[in-house]
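Structures follow.
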Structure I
Amino acid sequence: MSLLEPIVPTVLSVRRLPAADPALLRAYGADPTRHTSLGLVTVDQDDPTYVALDEATKHARVDVVFARSFYAGSAHASGRLSGEILGVLAAADPDEIEHGLAALLRCLTHDACFYKADAGGTVTVFPHVIASLGHYLSAQAGLAPGETMAYLVAPPIEATIALDAALKAADVRAVKVFPPPTETNFAAAWLAGSLPSCQAAAEAYAEAVVRVAAEPHERRARA
């Protein structure tokens with residue numbers, strides 16, 4: 001994976017509502033009896049943002065109350081600031097929103113991103129390993145906070161071939177598989193196991209995506 005070129009996410013908007021109206025809180029999944037403040041972000045990469053939202057829960061007393069990918073991805077966004085996803089954090093204290101957003105932005109800047117799987121970046125891959133899950137993705141995956149998870153995403157055929165390679169390369173288990181098409185017309189899988197096993201699975205996944213991108217028409221051996 002070290003040979004892949006990273007595509008750093010672009011954070012398109014960051015806004016705070018320190019005293020959000022209760023109707024708005026309820027509409028976005030927050031609980032007005034526990035939450036008063038919201039932090040909202042839009043980004044041009046959805047899966048890194050899901051990881052970054054989870055990261056926020058490890059650094060602040062925040063809940064991820066809304067996170068939704070937009071149909072067809074950032075290339076077909078509804079506006080300049082829409083991107084590929086809207087994520088919303090909720091908290092009882094505006095300061096906790098600040099801490100959560102800071103952790104989220106650090107993660108998007110330094111950790112979670114898609115990678116180019118070919119020279120032109122026409123095929124991309126997200127072979128990310130979360131060493132210690134926070135409260136958000138652990139609940140989504142049915143795992144405990146602190147467990148390790150490989151979060152793997154690629155276009156449809158690349159993801160299918162790569163998931164098979166990842167499952168065969170390491171002692172991991174699939175906790176969720178998202179067949180194509182997702183909202184952004186990709187496919188994804190979440191794998192659980194030890195940190196070394198998840199890293200090995202993610203490396204096998206990325207390598208398989210690169211191979212399919214380089215040779216989309218498999219050559220059959222002649223009898």
Structure II
Amino acid sequence: MGKRIISQARGHGSLTYQVRKKAYIYKIKYSMTDGEAEILDIIHSAAHTAPLSKIKVGKEIFYDPAFNGAVVGQKIQVGGLEIKDGNVLMLKDILPGTFIFNIEANPGDGGKMIRAGGSSAMVAKKLEHNKISVLMPNKKEIVVSGDCRATIGTIAGAGRTMKPFVKAGRMFYKMKARNKLWPRTSAVKMNAIDHPFGSGRGKRIKSKIAKRNAPPGARVGHIRPSRTGRAK
């Protein structure tokens with residue numbers, strides 16, 4: 001009798017395949033209060049690739065990815081018009097050519113885009129009807145409302161990918177915090193009982209086309225193509 005293949009086990013969920021909840025104790029968002037703010041601390045979060053800055057404005061405390069060059073005790077501005085690293089402004093108040101990060105997709109959602117360590121986007125141009133064009137790191141432009149907020153500067157931690165893991169244990173805990181499957185085993189290297197591609201008898205991978213809307217576990221093999229046959 002066989003057992004669940006890895007894809008099925010991950011889709012079903014278990015103690016092995018679940019996110020480490022305590023890694024997600026810090027929620028990134030923006031304060032609804034404008035005014036002068038202070039960076040209270042720069043902390044490490046297992047769930048994020050960038051260090052987080054703990055910021056206090058008035059009586060409210062919120063967390064934002066730390067910008068490159070941030071120090072504890074530094075004063076920043078939430079709202080206003082000053083273009084300075086760390087300040088949180090509406091996109092309509094930011095000059096074209098300025099680097100930004102933690103951009104809101106909709107006004108007031110707290111920031112959804114550009115939150116990885118070392119990343120940044122750029123305000124490209126201002127459009128009609130209070131729309132702003134933002135140039136993303138992949139060189140594509142997106143259009144968002146001018147009332148959406150963003151932080152000026154570049155996120156800290158740009159050298160994150162340059163540091164080697166050295167040993168498998170560090171990679172294990174990194175993947176564990178993010179609920180990623182690691183190490184990944186090739187399907188053809190498994191036994192026939194453990195995966196549809198298992199054994200292979202000379203690596204002859206069986207042809208199997210999964211449905212596009214198949215649930216986790218049944219979505220194994222080649223994703224259903226939009227068309228078949230040789231292109232003419």
Structure III
Amino acid sequence: MHVAIAGAGNVGTSIASDLKDAGHDVLLIEQDPDLVAKLRPSLDVRWYEGDACEVSTLQNAGLADADVVVAATGDDEDNLVVSLLSKMEFAVPRVVARVNHPKNRWLFNETWGVDVSVSTPHLLTALVEEAVSVGALVRILQFSEGEARLVEVTLADESPAKGRPLSELDLPRDATIVAVIRQRRVVVPRGDTVLYPHDEVIALVTDESEEPVKALLVGS
């Protein structure tokens with residue numbers, strides 16, 4: 001997979017290193033020549049020195065060949081520009097963007113070419129809620145394109161889904177149970193999988209199906 005990353009800060013270089021170790025072809029775009037000179041010897045990826053907010057830079061860097069673009073700079077405005085150019089000018093199939101300021105998260109959507117936005121504060125909040133909340137629906141990960149998201153519910157003793165197989169839950173057509181975690185083990189969901197209190201149920205939902213799924217797993 002060809003991955004282009006804009007921004008060689010701590011986040012960008014960490015992502016680049018992990019993807020390189022996983023066998024992917026990684027291109028790192030950075031406009032600071034001193035930073036490029038400092039990091040190039042220790043990070044064995046393809047480097048391009050230039051401003052990722054400029055079409056000419058992205059063109060010369062070969063962005064048209066990228067399967068995924070990661071906008072990982074420390075500036076939200078730059079990340080939005082990189083995302084929009086990647087999608088509109090180079091038709092990159094998947095664009096992932098870093099959200100630095102939580103209040104800007106609403107901007108990171110398909111209008112700006114963003115397929116998936118990653119906001120560290122929101123992720124931390126979700127992880128805390130997921131760890132301590134029983135009988136509540138917690139949003140884990142938002143996918144901008146298609147308005148889909150992953151949600152998690154740890155079933156309470158009074159859950160209406162308790163003791164019922166998945167085939168009897170009558171889930172909405174645009175929702176699906178993707179995993180059940182039981183006693184730290186992953187249970188692949190099937191129609192005859194019975195849900196029990198304290199099961200962690202992970203579901204893929206849309207705006208329209210989230211409330212019906214919540215009613216089925218949590219109750220009214």
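Structures I, II, III were shown, and helix-only ellipticity at 222 nm (-39500 (n - 2.57) for each DSSP H run of 4 or more, over all residues; to 500) at -8500 was computed from III. Looking across I, II, III, the calculation of distance in nm of label points 7 Å out along Cα→Cβ at positions 78 and 102 that yields 2.4 traces back to III.
Every number in this text was worked out from the coordinates using simple rules, so none of it is lab data. Just so it is clear, the structure is predicted and the values come from calculations on it, not from any experiment. Cβ atoms are built from the backbone, for glycine too; each structure is taken alone.
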